Structure P
Amino acid sequence: MNIDLTAVFEKSPFGYIGYVEELPGANTQGETLEETKSNLVEAVQLVLESNRQLAEEENKGKEIIKEIFGLVTA
């Protein structure tokens, strides 16, 4: 399974800002484009990790089935 995510980078007076269009909350900044790209990978990981923790909290005490859905690589 391949999922294409769109990274957007915008020049700012302080360097660059970056975000992923399809993943609200995955945004960052950096002095260079390369730094911003690296930071964006970390931001995506943090958003997914945070969403997982929130889902686990919400599902406590519920009867659920969990399966591996897919793999996203950067």
Structure Q
Amino acid sequence: MAVYKEEKSNTWRAVYRYTDWNGERKQTQKRGFKTKREAQAWEREQLNKTSADLDMTFKSFVDLYTADMKTRLKENT
């Protein structure tokens, strides 16, 4: 989507736009990346999370799965 340089703080900002499950357009951003490459990597991970495509790293898939299942599972005693 878009990666911008913030001149005041000399850092990078990534702005990400997506459509949620209701069909509404949403926008989110994250600031404070030291390099443009880090900001683009974060943006790419966000795209992978929202798409129904498994073209992502295994670590990203496991993180997404555990975040989704955390509320459904409880630890056995």
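Below is a table of values for the structure above.
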read-out	value
Parent structure of the calculated result 46, given that percent of Cα pairs over 19 Å apart is the read-out and P, Q the choices	P
Winner on mean count of other Cβ atoms within 10 Å over residues 25-32 once structures P, Q are ranked, highest first	P
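Bear in mind these aren't lab numbers, they're just calculated from the coordinates by the rules spelled out. From a predicted model like this one, the values you see are computed outputs, not experimental measurements. Cβ atoms are built from the backbone, for glycine too; each structure is taken alone.
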